[in-house]
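Pasting the structures here.
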Structure P
Amino acid sequence: MSHNDCIFCKILDGEIPSAKVYEDEFVYAFLDISQVTKGHTLVIPKTHTKNIYETPPEVARELFARVPKIASGIKDVYKPIGMNLLNNNEEPADQSVFHLHIHVIPRYGDGDGYSSNWTVHTDNYSSEDLQQMAKEIKDTIES
């Protein structure tokens with residue numbers, strides 16, 4: 001299912017060139033043109049789905065099943081000391097292409113071009129707060 005205005009669907013249709021890393025009947029992986037770090041790869045389902053919320057389980061299963069193989073291929077070639085997997089959903093989370101994709105970002109050490117900044121809020125939540133939050137999420141998932 002291709003969407004005419006989706007840049008990743010255009011890549012899948014061959015309308016826009018890409019540097020292909022991997023392809024099978026379900027998944028396509030190609031180098032991100034930004035190359036945040038050397039080997040930065042995007043893994044996308046061939047089925048157009050906007051984000052993780054709208055992704056059918058079978059599409060997710062096929063997509064995520066390929067990520068270890070692709071990450072290992074990058075690791076074998078470029079010998080990074082670590083790797084980040086990143087998925088952004090919706091604009092506030094920095095999603096800029098609205099076709100589900102997983103960033104596979106090899107890490108080479110400080111100053112390699114990628115950083116993440118987490119603020120820890122451990123002291124803001126009691127054990128009881130965490131149990132209540134977990135229950136709220138669990139109840140929603142199971143309903």
Structure Q
Amino acid sequence: MEVKHLSEAAQRTLATWHDLLERNAMEELDPLLSDRIVFRSPVAHTPYPGKTAIKLVLKTVNTVFKDFRYDRTFVSDDGRSIVLEFSATVNGKALKGIDMLRLDAQGKIEEFEVMVRPMSGLQALAAEMGARLAASHALLTGKDA
């Protein structure tokens with residue numbers, strides 16, 4: 001998938017992201033991530049820092065979402081921000097959302113933020129993710145030292 005305004009490195013990152021998502025192979029995500037990666041969840045007040053946290057969250061949400069698909073892609077004029085609009089269901093609740101990716105100069109993801117609507121879909125997502133990730137709270141908050 002070639003997207004206008006993206007550098008070659010950013011295009012490779014986006015293509016690889018779609019492949020990893022399709023295979024739920026988040027353990028292979030490291031080469032796409034900046035060492036400064038931060039993940040912002042639609043249900044958590046505090047961002048999740050680091051590669052381990054983002055891989056855990058994305059691997060888990062990929063099993064929670066049903067009928068997931070990307071509908072549209074938007075790219076900023078500077079080619080460093082990508083918005084991927086998606087649709088999915090969680091426990092029978094339909095939702096729409098966006099994945100907002102900010103890339104560094106090398107085309108690596110340094111920020112990954114998710115927004116979801118409507119409230120019923122967000123609540124279903126929060127409940128399911130909370131149940132599945134409860135034991136990982138320390139890792140997700142960076143307090144697992």
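Calculated for structures P, Q, distance in nm of label points 7 Å out along Cα→Cβ at positions 87 and 111 is largest in P.
State the single structure among P, Q that was used to calculate distance in nm of label points 7 Å out along Cα→Cβ at positions 15 and 71, giving 2.7. For distance in nm of label points 7 Å out along Cα→Cβ at positions 15 and 71, the value 2.7 is produced by structure Q. Each of the structures P, Q was assessed by distance in nm of label points 7 Å out along Cα→Cβ at positions 7 and 119; the largest value belongs to Q.
Comparing percent of Cα pairs over 21 Å apart across structures P, Q, the highest figure comes from P. Each of the structures P, Q was assessed by distance in nm of label points 7 Å out along Cα→Cβ at positions 79 and 103; the largest value belongs to P.
All of the numbers you see were taken from the coordinates with simple rules; none came from a lab. In this text, all values refer to a predicted model and were calculated from it rather than measured experimentally. Cβ atoms are built from the backbone, for glycine too; each structure is taken alone.
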